[in-house]
Structure 1
Amino acid sequence: MILKYGNQTVDFYTKIQSLIEISPYRDRALSDVDYDDNGIPKRIVVSLSGGCDSASSFYLTAKHFPDIEIYPLTLRDQNAPKDADAAIEITNFIKKRFPNSKINDIEVGSYNDLDPKTYTKAQETINKHPKYKSLNVVQMSKINSIDEQNTAFMKMIDRPLRVDGMTANPPVNVRMAFADRMLKHHPTRNFGPFEVDRVQGEIRRDVHDKPELKYNVYQPFVNVNKRFVAGVFKENNLMDDLYPITRSCVGGSWQTKGFTEWCWQCFWCYEKDWAFNEVSDS
């Protein structure tokens, strides 16, 4: 089905079969995932970060495709547990909103980004892949852990499709302005070059007309930015109930007064503000 919010459009699920036909992973895509006669996956694993993007892909699936069996999955960082709490609340909200959808209880994994092995692997990944150079070790640890536990969890389910809510970066001029806003927000802080660079976005989310499907991983929003997600929330009247329980900020407890407010030091704070509060593009 075609979803349009603002000037951005997503072909949600119904484009999957055409993507398979042109995919270099065609044979694996067909063998790894169980599709119905209409080309819609019968079972999916929704990777929930606790943020708006994954919450919106979960919500839209439950709303428009009630026959898909959904297996929500999140991870609890032992040093920053609030993201998992948000994912659990999101799951409970959507299950209550769509009682006739086939939504399983959320699976909650765990990882420790300060564990020496996890830390070392994350640093090696950043060094090896340029697309991750804008991430710090903690963020890379989370991505590695999510990939590992998604793979393990999916093996427990009969040929599911993994759905990832990752969006594209905002326009370059918008991202460049994030650094200026951060410096004004914290006039007494001396931010290093890496901190300034990091607040300008993730290189891996730059738009290059990426394929939305890679064998058993589907990223429907990979070519639209977070203003599309903001449109999902606003047009579905989710700003007063689902939006407040999402969490995008990656600031630590000391930066957010015990996770009670935004840190205004990370890219995700400024991106969410730009998308939902319609901050100027200039």
Structure 2
Amino acid sequence: MQVEQLSCNIGAELFGVNLAEAIHDAGLFAEIRAQLLKHRVLFLRDQDISRAEHVAFARRFGELEDHPVIGSHPDHPGLVQVYKNPDSPVDRYENSWHTDATWREAPPMGCVLRCVECPPVGGDTMWANMVVAYERLPDDVKAKLEGLRARHSIEATFGAAMPIEKRLALKAQYPDAEHPVVRTHPETGEKVLFVNGFTTHFSNYHTAARVRYGQDFSQGAPELLRYLISQASIPEYQVRWRWKPNSIAIWDNRSTQHYAVMDYPACHRKMERAGIIGEKTY
């Protein structure tokens, strides 16, 4: 297996690897997992694998999860089909910096995304390293984040355009999750800045140490949250991947954010994603 680093802070492309072989080759899978922890997102070309093989490879990392709004392939639970065609309504869920499903109490550990069909130009995806994003925060900002927690909502994102009854039912099924603003990576021990497009507000900001007057809360808390969310937009923390059919991206959802660039005209774009169940944050 050859590894080519794609940027200084995140991302590597693997060569000489067939992911179908990693399903049964423990040594090869261990190498891939080690590279994932090192580079946070891995890319491969020319992976002409079946849906069953896609699911089987992803399950080497852990059990898969469904998506309550998008759903899964009927024959392959946990394989989410993110399909667009020329008649698809325009959505604005993917072209926002986000970590997948932080509205869950236990967000996904990672994802394996395969391109089935895509436009010849456009529709790239970007990833950002949120470990580096935390490391490079000013010390005074890091001090403000000690013990701070935030809410993440599916209701305010995927549920926002639903009729109110359906939206409230979605929230009842998935109440807003609370996570530390700075989580600890369970395998590496690294500190990760953990707010993103699903984050709505801090849940324990309004304390005597932070708030002198009302505006310290009503204005100070949103301003700090906006500043933290904006860190994923710093190009030095990013890598950008151009899709081709049978390309695959594997990412560590615990330490990254990603952004699907919607710069392409109405067309067919078919992506299939296996999300791996994660653990509660701390």
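Summary table
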| read-out | value |
| --- | --- |
| Which of 1, 2 leads on mean count of other Cβ atoms within 10 Å over residues 56-63, largest value | 1 |
| Per relative contact order in percent (Cα under 8 Å, 6 or more apart), the highest-valued of structures 1, 2 | 2 |
| Label whose coordinates, when FRET efficiency 1/(1 + (r/R0)^6) of positions 96 and 112 (r between Cβ atoms, R0 = 35 Å, to 0.05) is calculated, return 0.95 (choices 1, 2) | 2 |
| Label whose coordinates, when helix-only ellipticity at 222 nm (-39500 (n - 2.57) for each DSSP H run of 4 or more, over all residues; to 500) is calculated, return -12500 (choices 1, 2) | 1 |
| When FRET efficiency 1/(1 + (r/R0)^6) of positions 24 and 72 (r between Cβ atoms, R0 = 25 Å, to 0.05) is computed for each of 1, 2, the largest belongs to | 2 |
| Highest-scoring label, criterion being distance in nm of label points 7 Å out along Cα→Cβ at positions 40 and 168, among 1, 2 | 2 |
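Every number in this text was worked out from the coordinates using simple rules, so none of it is lab data. Computed from a predicted structure; not experimentally measured. Cβ atoms are built from the backbone, for glycine too; each structure is taken alone.
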